[in-house]
Structure 1
Amino acid sequence: MVRCSIGVVSGAAIVSGASGYLVLFIAARWLGPGGYAEFGVFWALLYTVVGFLFGIQQETARSVRTGAILPSQSRGPSAFAVALVAGGAVGVVFVLLSVAGGFAALGPLPPLTPWLLAFAAVLASGQFVLTGALGGRDAWGLFGAVVMVEAVTRLLLFLVAALIAPTVSSMAIAAVAGFAAWGGIIASRAEARASLTVRADSRWPIALSRVGQAMLASGGAGVLTNGFPVILAAAASTNGGVDPSDLGVLILLVTLTRAPLMVPLVALSSVLVTWFVDRRARLRSALGVPLALVAGASVAFALLAALVAPAVMPLVFGAAYVTTALEAGVLTFTAGGLGVLTVTGAAALAAERHGWYLAGWVVAIVVVVSLLLFLPIPLSSRVAISLGIGPLIGALVHWCAVPRGLR
């Protein structure tokens with residue numbers, strides 16, 4: 001079952017990752033480095049929101065998996081209702097942040113940014129409770145279908161936007177609209193509709209608390225992966241002297257170097273949670289295999305990036321997108337730290353150490369932001385050092401939580 005689930009979800013992740021690369025290619029080619037800097041920050045903001053909501057998928061998978069062995073009278077409210085409450089709250093927070101001028105330091109953004117983010121929050125919360133419930137019930141085939149349909153729908157909408165109205169605003173709308181694709185799965189598959197009726201394994205206060213902690217922690221993951229360009233833009237604005245075109249190139253490079261490892265690993269996170277839930281009696285030993293795979297993949301992807309990125313980036317995205325073998329290889333290798341943090345976080349969550357799970361991501365973010373803002377070295381070097389050190393310190397926090405969760 002585990003091999004089957006990994007195969008199905010990995011296939012979906014490949015489709016999703018390839019679609020994501022094509023979306024970035026379209027945006028970079030049609031908008032140029034300056035326009036891509038604006039779109040890249042919006043994309044990062046969008047996936048920061050999505051990153052927070054991804055905690056719904058992880059907690060729903062854990063809750064459904066655990067709740068399957070509980071008597072019906074011991075189960076809590078509808079997981080879908082809990083997710084909508086959480087998603088609505090995230091949407092409101094980001095709208096209020098925008099109204100209060102919280103995005104001012106990030107440079108120009110599409111005019112509809114706060115409302116697009118709020119709409120995306122509601123849509124994504126529904127998708128993630130669906131995929132979480134499907135994962136918790138071992139319905140991995142349908143899980144993979146939801147992921148693929150979302151990615152392909154977004155890519156098609158991007159192509160339409162690029163051909164009809166190639167602007168940052170039109171591409172931003174296309175990016176958000178992709179999260180509505182799961183509605184088609186609900187309409188066409190009875191198994192998907194049934195998954196939306198699952199109940200949490202605890203009552204409302206505990207269920208909301210656990211979802212909230214999982215969302216905060218996964219939001220940290222989102223900030224350090226797809227949302228990292230938001231921090232990067234803020235750091236560039238704070239320190240000054242960074243050309244928008246240079247910033248656009250660096251944002252694209254960071255995004256691309258995260259993707260080979262983090263896209264499949266994030267897609268497999270629900271598989272990891274169920275893997276660890278089924279092995280709660282020996283969580284530390286269960287960590288060995290996924291951590292070894294992350295380490296090996298980090299080295300392999302870094303070597304590949306160093307070999308091909310300097311030639312491929314200008315060829316694919318345009319002559320303005322220039323990098324070196326050292327920069328591409330080092331940035332790709334630092335994704336391994338995020339991978340380690342993702343794996344240890346899944347183990348902490350499976351042990352129901354939600355507070356420690358959150359603490360690990362918070363510590364990682366604090367270290368990354370501090371190094372990025374205050375190291376007196378060039379911006380690209382700060383990016384590599386902060387992403388290389390911060391996630392590993394957060395993973396140590398998770399590692400400490402695992403044995404305590406077993407006592």
Structure 2
Amino acid sequence: MASVRKRVRAGGSVAYSVLFRERDTGKQTSLTYDDRSEAEHMRRVIEANGGDLNAALGIMAAVKRHSPTVAAVVAEHIDLLTGVSPGQITRYRGQLRDHLGGALGAMPIEAVGLREIAGWLHLMESKKLAPKTIANVHGLLSAAMKTAVRLGYRSDNPCHGVKLPQGGAVSDEMCLLSTAEVGLILQQLTPWYRPFVRFLVGTGLRWGEATALQISDVVLDGPTPSVRVIRAWKRGADGRPYLGTPKTKRSRRTVSLPDSLVADLRELCAGRGGGEFVFVNAQGGPVLNASFWPKHWSKAIAAAQNPVDASGAPDPSASRLTKSPRIHDLRHTHASWLIAQGTDLFVVQRRLGHESITTTMDRYSHLLPEQQISAAAAAGRALAGI
């Protein structure tokens with residue numbers, strides 16, 4: 001622990017000494033200041049850096065040079081972003097406000113190193129934040145640090161190479177369904193929305209992509225019936241939805257359709273204009289998650305989990321759903337069905353619109369047990385010769 005002691009010089013002037021033990025040498029050291037507030041500031045900086053004198057001096061030097069703070073640089077980074085939706089900008093500003101406005105945010109940008117980033121991550125974990133939330137905020141901080149390097153505020157990115165908290169296994173986050181389980185949900189779903197749910201699980205499109213499809217995006221005649229994904233719902237800075245471009249460049253894609261969906265889409269598209277949405281609610285407007293989830297999806301899941309007979313009494317003989325899938329799990333289920341049939345992961349990547357094959361591998365490689373079996377067999381053959 002560091003301390004501040006007041007002393008009177010021989011000439012009568014007052015000085016303030018910061019006393020502490022250096023971390024690296026264990027030597028008792030003191031620094032003298034004429035101003036008590038400056039001495040107290042140095043005491044706090046030394047304690048925050050575990051007695052690392054060089055780090056503390058660097059931070060104080062950066063403060064004297066009026067180096068911008070971490071929070072100011074993150075804010076500037078957000079202001080400089082281009083090609084980002086207003087809704088995403090709003091989310092970034094929320095992350096800055098909620099997670100980067102504390103002690104780290106108040107530090108000069110030059111003074112931040114591995115120790116400060118690690119300390120901030122420990123603080124985020126202590127708040128019981130989800131690993132994904134921490135990773136998202138760290139991503140914003142790291143991007144802002146890259147911007148700081150480009151703007152000449154510092155020479156390196158201290159976020160680079162820092163290991164993030166690990167979440168649960170991908171398989172634990174997904175709720176994969178069999179065809180029979182999807183059938184149980186469809187039985188309980190309002191008939192109006194059955195083609196929509198069949199489409200989601202049959203194509204793997206994201207919610208915002210499927211609900212943004214227009215009649216002109218559907219090609220049903222020809223050797224390969226398909227849909228073109230060229231737009232998706234976004235949220236503006238005011239939280240209101242608007243039609244924009246898909247999530248990434250790879251998300252702009254053409255997805256072929258199975259025969260069973262072609263019949264559904266022919267019926268839905270018949271006699272309608274090219275600019276109309278393929279899937280609409282009962283009033284003819286866009287299908288909104290905020291109403292579809294509680295009014296239709298959740299009720300269908302609950303009914304599939306607790307089936308009743310014609311009289312409304314519990315039916316113990318009926319097949320029941322034992323899982324609680326989200327709507328997004330239809331996309332994961334689609335991928336699992338493709339992989340189970342031996343579809344190459346590069347094909348899965350393109351069909352789902354992942355920007356990188358790494359994303360596909362990270363999310364779905366655990367669904368390839370036969371590859372693990374083959375790898376074990378190969379290792380066994382090699383070991384047999386030893």
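One table, with the values for the structure above:
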read-out	value
Structure with the greatest value (metric Kirkwood radius over Cα pairs in Å, set 1, 2)	2
FRET efficiency 1/(1 + (r/R0)^6) of positions 7 and 135 (r between Cβ atoms, R0 = 25 Å, to 0.05) derived as 0.95 - corresponding label from 1, 2	1
Among 1, 2, structure where helix-only ellipticity at 222 nm (-39500 (n - 2.57) for each DSSP H run of 4 or more, over all residues; to 500) as derived comes to -29000	1
With Cα Rg over 2.2 N^0.38 Å, for residues 87-262 alone derived as 1.15, matching label from 1, 2	1
Comparison of 1, 2 - label where distance in nm of label points 7 Å out along Cα→Cβ at positions 95 and 287 is highest	1
Read-out mean count of other Cβ atoms within 10 Å over residues 183-190, computed value 13.4, structure in 1, 2	1
Comparison of 1, 2 - label where relative contact order in percent (Cα under 8 Å, 6 or more apart) is highest	1
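Bear in mind that the values in this text are calculations on the coordinates, not laboratory data. All values derive from a computational prediction rather than experimental measurement. Cβ atoms are built from the backbone, for glycine too; each structure is taken alone.
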